[in-house]
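Alright, structures below, take your time with them.
Quick note: the coordinates plus some simple rules give every number you see, no bench work behind them. Small disclaimer: the values here were computed from a predicted structure and weren't measured. Cβ atoms are built from the backbone, for glycine too; each structure is taken alone.
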Structure 1
Amino acid sequence: MGNQNILETKRTYLRNLTIDDAENFYNLNLNPEVLKFTGDEPFKKIADAENFLSNYDQYEKYGVGRLAVIEKTTDKFIGWCGLKYSSQDDEYDIGFRFFQDYWNKGFATETAKRCLEFGFDNLNLKTIIGRAMKENIASIKVLEKIGMRFKKTFDFDGQEGVIYKLTK
C-alpha cells in the first residue's frame, strides 16, 4: 500500500502511515495538550517513533489502521485518523489525533466521518466504536457529530472513559 492516498475528503488525503512520517509522528506526540486524554507517553526520540511505525501491523493483519492526514492545500501532515482492530475485544474503533493548530476546524469530524464510511461501505463492518476519556469533551463532540451514540463508561487507564458506538 505504501504512500498512496487511500481516502479523500474535501480538504484532506488519508494514506497509510510510513516510517517517513516518524518526525511528524514524534512532534505530534510532544505536545502535552495533544496527549492529555490519550493515556499515551510522548516518544523519547524520533527513533522511537520510527520503531513504532516500522512495527505497525494493522494494515497487513486487519486491512485497517490509523492513516496519515495530509492537508490538500499545503501537502502537510496535520495528524492521523482511522480505524483500528482490537483482536482482544474483537471490535473496530475510530481514532484521531491532530496538531493543535488544526483543532476546532472540523478536520477530526471530516476525516472520521470518511473513515466510518470506508469501514461500513468498503469493509462491510457492522459496528464501529469510539473511546474517549469522559473529560475529553472535544473528542466526544466529534464522536457525536459523526453519528455515534453513548454506550457505556469504562476504566480508561485509571480515568473514567466513555464508549460510543455506531451500527450500520
Structure 2
Amino acid sequence: MKLIRSTTILAIRHKGDVVIAGDGQVSLGQTVIKHNARKVRRLYHDKVITGFAGSTADAFTLYDRLEEKLEQFNGNLMRSSVELAKDWRTDKMLRRLEAMMIAVDEKTSLLLSGSGDVIESDTGILAIGSGGAYAQAAATALMTHSDLDAEAIAQEAMTIAASICVYTNHNLVVEKV
C-alpha cells in the first residue's frame, strides 16, 4: 500500500458504536491551503460513513463509484466494496487514482485501496493517511486502557495524531453510525 501524505482518517468500532474521524487540513506539497475540509461523508441513505486520504478529485470519484455500488447491491457494504476494488484495479481511469478510503456501516469496517485491498479490521480500528499510524496507536492504547466510548477515543487519538503529524490538524469531523 502506498503512503498517502495528506491527512488522517480513523475508524473505531467499540462498545457497540462505530465512528469515523477525519482532520480538515489540505496540503499542497509543504503548504497548508485549507484548514477545514470535510473528508468524512455519509453515503447510501446515511447508513454508510466513509473517509478518504489522497487526492480530492480522486476521492469524489471513489465516493460516486461506491454510492453506485451500494445502490446496485442494496446497501451491502462488503459486496459493494469488493466490486469497487475490482473496478479500481482493472479500469484504466480508476487505476490511476491516488486515494485510500475507509468505509463503515453497522456491521462492517473496511479499508479500500487501489491495489485491490478490501481489509476488515481484527481490532475494530482502521486508520489511513500520513497520521494514520499515530492515530491507530493512540486509539489502540485508549481502547485497551480506558473506559472511553468510541467517539471520545476517536477525538483523543486524532488530537494525538495532529500533535505529531504535520499533515494533520485539529479541525476534526467525527461521524457516528
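To test your reading of the models, identify which of 1, 2 gives 3.0 for distance in nm of label points 7 Å out along Cα→Cβ at positions 17 and 153 when calculated.
Details: 1: 3.0; 2: 1.1.
Only one of 1, 2 returns 3.0 for distance in nm of label points 7 Å out along Cα→Cβ at positions 17 and 153, namely 1.
Any idea which of 1, 2 comes out highest on Kirkwood radius over Cα pairs in Å, for residues 33-128 alone?
1
Taking relative contact order in percent (Cα under 8 Å, 6 or more apart) from the coordinates of each of 1, 2, which one would give 17? Don't skip to the end; give the middle numbers.
Details: 1: 17; 2: 34.
Working through the options, I get structure 1.
Suppose you compute mean count of other Cβ atoms within 10 Å over residues 65-72 for every structure in 1, 2: which one lands on 18.0? Present the calculation step by step, with values, prior to reporting the outcome.
Values: 1: 21.4; 2: 18.0.
Derived from 2, not from the others.
Out of 1, 2, which structure matches -0.21, -0.66, -1.33 when log10 I(q)/I(0) by the Debye sum over Cα atoms at q = 0.08, 0.14, 0.20 Å⁻¹ is calculated?
Working: 1: -0.22, -0.71, -1.59; 2: -0.21, -0.66, -1.33.
The read-out comes from structure 2.
If we compute distance in nm of label points 7 Å out along Cα→Cβ at positions 57 and 73 for structures 1, 2, which one ends up with the highest value?
Values: 1: 4.1; 2: 2.8.
Result for distance in nm of label points 7 Å out along Cα→Cβ at positions 57 and 73 over 1, 2: largest is 1.
Looking at structures 1, 2, which one was helix-only ellipticity at 222 nm (-39500 (n - 2.57) for each DSSP H run of 4 or more, over all residues; to 500) calculated from, given that it came out as -11000?
Numbers: 1: -7000; 2: -11000.
Only one of 1, 2 returns -11000 for helix-only ellipticity at 222 nm (-39500 (n - 2.57) for each DSSP H run of 4 or more, over all residues; to 500), namely 2.
When you work out distance in nm of label points 7 Å out along Cα→Cβ at positions 41 and 145 for each of the structures 1, 2, which one comes out largest? Kindly include the intermediate steps, with their values, before the conclusion.
Values: 1: 3.3; 2: 3.8.
Answer by largest value of distance in nm of label points 7 Å out along Cα→Cβ at positions 41 and 145: 2.
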